[in-house]
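Next up: some structures, all given as structure tokens.
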Structure I
Amino acid sequence: MNESMYVFAARYAHRRPTAAAHRVVSDILQNWDNISESTRLQLRVEAKKEATCNLEDWKRLIDKK
């Protein structure tokens with residue numbers, strides 16, 4: 001998947017109280033090693049600033065090393 005699609009999917013899911021966050025975060029983490037460091041940082045920063053729902057899912061992404 002194109003890295004920008006992860007960013008767009010995350011932006012879509014940040015504020016939705018649905019299972020979207022869990023699915024998006026799981027897919028991102030499954031492909032973590034194939035995502036550039038700059039996109040990883042972007043995903044973390046935006047999740048920390050923008051996520052308002054399903055915070056336990058976003059925390060998994062924010063805390064990923």
Structure II
Amino acid sequence: MKRFAALAAVTFVVALLVNVPAVFAWNLFLHGTGTFDLTTSVAIAMTLAFVLPAFLGARTGHHSR
């Protein structure tokens with residue numbers, strides 16, 4: 001459980017650091033304004049923070065049997 005929480009925290013931070021500039025560039029090219037939506041970036045980062053560690057945990061748990 002401790003490993004899951006650590007991996008979730010690291011995944012959240014990395015995903016947020018990648019999403020903020022990506023959303024900014026998306027809005028810049030699509031709408032012509034360089035804005036970002038923090039709510040969207042946090043939502044994507046939270047989703048990845050729970051899905052990725054769960055996927056990796058299920059994958060490594062399956063191979064250790």
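Each reported figure results from applying straightforward, stated rules to the coordinates on display, with no laboratory input. Not measured: the values here are computed from a predicted model. Cβ atoms are built from the backbone, for glycine too; each structure is taken alone.
Looking across I, II, the calculation of mean count of other Cβ atoms within 10 Å over residues 24-31 that yields 17.1 traces back to I. I have -20500 for helix-only ellipticity at 222 nm (-39500 (n - 2.57) for each DSSP H run of 4 or more, over all residues; to 500), calculated from one of the structures I, II. Which structure is it? Considering all the candidates, the number was obtained from I. Structures I, II were compared on distance in nm of label points 7 Å out along Cα→Cβ at positions 32 and 48, and the highest value belongs to II.
Given a value of 28, 20, 16 for Cα extents along the principal axes in Å, calculated from one of I, II, which structure does it belong to? Source structure for this number: I.
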